[in-house]
Structure I
Amino acid sequence: MSTRLETDLGIEFGGEYDRRRFVRGTLGVAAFVLLWTVASWFNPPYVLPSPVAVVEVFVTELRSGAMADALLASFTHWLPGTVIGTTLGIALGVTMAYSDLADDVATPLVRVLRPVPPLALIGFAIAWIGLNHAGAAFIIAAGAFWINYYAAYGGVDSVPEEFVDVADSLGVDTDLGLIRKVVLPAALPEIVTGIRTGIGRCWMLIIAAELMGVSGVGRELYTASQNLSVDAVLAYILLMSLVYLVLDSGVGAVQNRVLAWR
């Protein structure tokens, strides 16, 4: 049995076709770096620094400890915000999709609040919570909430009625029992996909969450852009991309294990 090593691009090693995909992906990245390098020859460093210059800044920031401090600060509000928003979104989505009463009561409010972007809530976060990590976590939680709400709602709403009928005939006749033994397992693929999407989206939201002045990777990136330090901007973008790849790959591995029964 060949071993499987999955990357962020979904490439699985072990077959000739998979190896060709990996080689093609590597060539694509190499071509991008080459084009970037050539383009940097015809532009001043403050417009487009070379890949080498960006890597040098990245290493300098990493060795100084500035990147580690910024990363830790971002995780201080990213993690609780993601967990809270994900939990509340799934809970409300499951409740509204399962209960017609809850759906009828909450749907008008959902339709009013859904178009509001997390960035528009910065003023409320400052007024209600303050310029701190909790305020930034509020912004991130808002972003996680809607993604997971719709994923859970769609997953539960798509559960075939026959599943419920069969469970009822087998003696599972309480709402809690139906949700735990039938509805949630059937809706799990959509819910897990929503969690994975939300985690990535929330990581991108740290820039918006840190615009209020809270320290973190997003704040360092914003400060560098204000100072026209394009090399530092790209270095912190690279950091965000690397962290995202690690997070998404880890969640993807868990997703594959949880949904291995499919």
Structure II
Amino acid sequence: MQYFYSMRTLQITLLFFISVFTVNAQEVKQNLLNRYFEVTTNVKEAFFYRLSQPFKGYWAYTDYDSKDRVVRTGYFTDSNFTTQIGPHSFFWEGKPMYKGKFVDGKPSGYWYFYNTKGEIYDSLHYVEKTTAEVKNSFPEKNDEAEKNKTAMLQNEHMKKDSSVVFATVEKEASFPGGDKGWSKYLTKQLSMPDLIMAINRPQRMTVEVQFVVCNDGEVCSVEAINSSSPLLDIMAVNAIRKGPKWEPAFQNNKNVKAWRRQKISFIIPED
């Protein structure tokens, strides 16, 4: 799914949205944001604006676009907005795109992606990271649709057998056509969404994906080890998840289940 970002100069008059907050207006922090969601004092650079407030030792925030539509909601660990924590949602043109939770600035657990009708169409799993503090401050509130999507994903992509998954084997699992075939396949499957290029500075963004190649060559248990951006992460995970069967790993004279990891990089070029 491609989302297109329309570049418009934003002229902002900051208003108090007292109904959004449960504290007095003087406790609300207001900031202009540039196109990269970075705080700026230059009105000419502003594309978004942020209202934030203290919350259980953290800072709750909501970012808005030029039409006062919500773009992002979530929490930071401090008033300088350095590290995201707890539940986070991203919207575009007034519609939800994805949501999940952060722990120590990194996505954790299941994240959910929405189509233009506001329905969950996909999800991905990050290596689970949590602390008692995060659990107590941000209790899980998954709705029925999210629970159903999680169950469906587990049924589709998690093998039911309990056989050992090898970390070290005599012969590694391999993609049809070898390393060149694997590289060609990934290049064909992956492209940079316009939205990602619009709201991120030129850089190399890398996601590392962990997965299991089963003894029949089927790929399962695919999850992201780290994150570049959820929209890129879901592309990388799906490229592996939905690809063809592999040549399975070999150990002790038989095919076995084995772990694999793959780093996938996306490059945002200079304008």
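Since every read-out is calculated from the coordinates, none of them should be taken as a lab result. Model, not experiment: these values are computed from the prediction. Cβ atoms are built from the backbone, for glycine too; each structure is taken alone.
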Legend entry - Among I, II, structure where Kirkwood radius over Cα pairs in Å as derived comes to 21.2: I
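Using the calculated result -5500 for helix-only ellipticity at 222 nm (-39500 (n - 2.57) for each DSSP H run of 4 or more, over all residues; to 500), pick out the matching structure from I, II.
Label of the originating structure: II.
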Legend entry - Per relative contact order in percent (Cα under 8 Å, 6 or more apart), the highest-valued of structures I, II: I
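Starting from the value 0.15: which structure in I, II was FRET efficiency 1/(1 + (r/R0)^6) of positions 27 and 83 (r between Cβ atoms, R0 = 30 Å, to 0.05) calculated from?
Values: I: 0.15; II: 0.90.
Comparing all candidates, it corresponds to I.
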Legend entry - Structure (I, II) behind the derived value 1.5 of distance in nm of label points 7 Å out along Cα→Cβ at positions 59 and 75: II
Legend entry - mean count of other Cβ atoms within 10 Å over residues 187-194 - highest-scoring structure of I, II: I
Legend entry - At a computed 2.2 (distance in nm of label points 7 Å out along Cα→Cβ at positions 131 and 203), which of I, II: II
